Structure 1
Amino acid sequence: MKNTKVGIVMGSDSDLEVMAEAAKILEEFDISYEITVASAHRSPEIVHQYVENTKKCGIKIIIAGAGGAAHLAGVIASLTTLPVIGIPIKTKSLYGLDSLLSTVGMPPGVPVATVGINAGKNAGLLALQMLAINDKNLENKMDSYKKKMSEEIKIKGEKLSKNGYKKYLENK
């Protein structure tokens with residue numbers, strides 16, 4: 001896709017549910033993206049080819065999610081100067097702690113911004129904030145988004161105070 005701003009890459013299609021949350025938030029803000037599967041371990045040549053093509057496509061930020069050894073974000077970061085946001089994917093054996101430590105534990109010189117385990121939405125929001133640095137319209141949309149979140153919390157707090165926790169939970 002020409003003029004794509006964000007690349008979303010996952011190590012396996014089993015990660016799609018988490019990675020779709022990043023895509024959804026980008027769509028909400030009308031930011032173009034592309035999404036694909038490429039494994040650092042099972043298809044390293046595809047990862048290399050993908051990274052080589054990112055700048056030609058206009059990609060400014062890459063979001064990479066993987067579970068287990070979770071080397072995808074780090075491998076991508078080693079191959080590009082673009083910002084890389086890593087999403088550690090929850091695993092059955094260690095509940096994503098393995099993925100988190102692999103994603104966040106990059107050596108000096110190969111940074112990966114890392115969000116929480118399965119935090120696809122936060123990865124998308126972080127990408128939006130990065131893009132907003134040079135886009136006043138997007139910055140204004142982000143400001144409105146944060147104000148809306150704040151207002152929703154205020155309303156919930158008032159409802160809880162007024163009704164008490166039992167009634168609040170019944171009507172949630």
Structure 2
Amino acid sequence: MNFYDGIIVVEGRGDEAFLSSFIDSIYVVTNGFELNKKDIDFLKSIKDKNKIIVLTDSDDAGLKIRQRIEEEIPGCVNIVADINECNKNGKHGIAESNKNHILSLFKGKLTLVKEEKPCVNSSDLYSLGLNNKNKRNELCEKLRLGNCNFKTMIKRINYKQIDLKQIMECIDGDK
């Protein structure tokens with residue numbers, strides 16, 4: 001799979017799962033209107049060097065999410081999926097669309113990038129005890145990574161090119 005530039009903001013985990021099956025990128029999930037302060041902070045921390053793409057449904061919820069993000073982080077790229085193209089089994093939304101439709105929406109908005117060697121891996125972070133939720137949350141707060149599970153934390157650390165030395169300094173600063 002190829003890695004694309006930009007951070008993609010979507011409404012739900014189902015949208016992320018569907019998109020990540022063919023677009024390898026960094027995702028932020030809003031969980032509806034619940035886009036939290038930590039994720040907003042993460043987006044603000046990368047906005048000057050990275051493209052932020054907001055992909056939502058064309059319904060009222062999608063509109064409100066786009067408006068809130070635009071108020072907090074002006075200049076994001078907004079992509080609105082056509083509701084008529086996003087229907088499956090009586091449901092509607094990004095996850096109910098199809099790959100070709102989504103790729104057509106992203107045409108000219110995402111750029112294929114050469115994925116660089118990761119700065120850190122899961123073994124590095126396990127050895128520092130960062131599989132512990134409290135330690136992970138503290139580090140994510142300090143590094144402005146937003147709300148992260150372990151896998152997402154690794155991906156965002158590597159995206160921001162934070163190396164192991166910087167992580168250790170951040171952790172050692174607590175002592």
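Here, each number is a calculation from the coordinates, and none is a lab measurement. As the structure is a prediction and not an experimental result, all values here were calculated from the model. Cβ atoms are built from the backbone, for glycine too; each structure is taken alone.
Upon calculation of helix-only ellipticity at 222 nm (-39500 (n - 2.57) for each DSSP H run of 4 or more, over all residues; to 500) from the atomic coordinates, which of the structures 1, 2 produces -16500? Corresponding structure: 1. Of structures 1, 2, the largest value of Cα Rg over 2.2 N^0.38 Å belongs to 1. Given a value of 0.3 for distance in nm of label points 7 Å out along Cα→Cβ at positions 78 and 110, calculated from one of 1, 2, which structure does it belong to? Derived from the structure labelled 1. For structures 1, 2, which has the highest computed value of distance in nm of label points 7 Å out along Cα→Cβ at positions 118 and 158? When distance in nm of label points 7 Å out along Cα→Cβ at positions 118 and 158 is calculated for 1, 2, structure 1 comes out on top.
Here FRET efficiency 1/(1 + (r/R0)^6) of positions 22 and 38 (r between Cβ atoms, R0 = 25 Å, to 0.05) has been calculated and equals 0.95, so which of 1, 2 was it run on? The structure behind it is 1.
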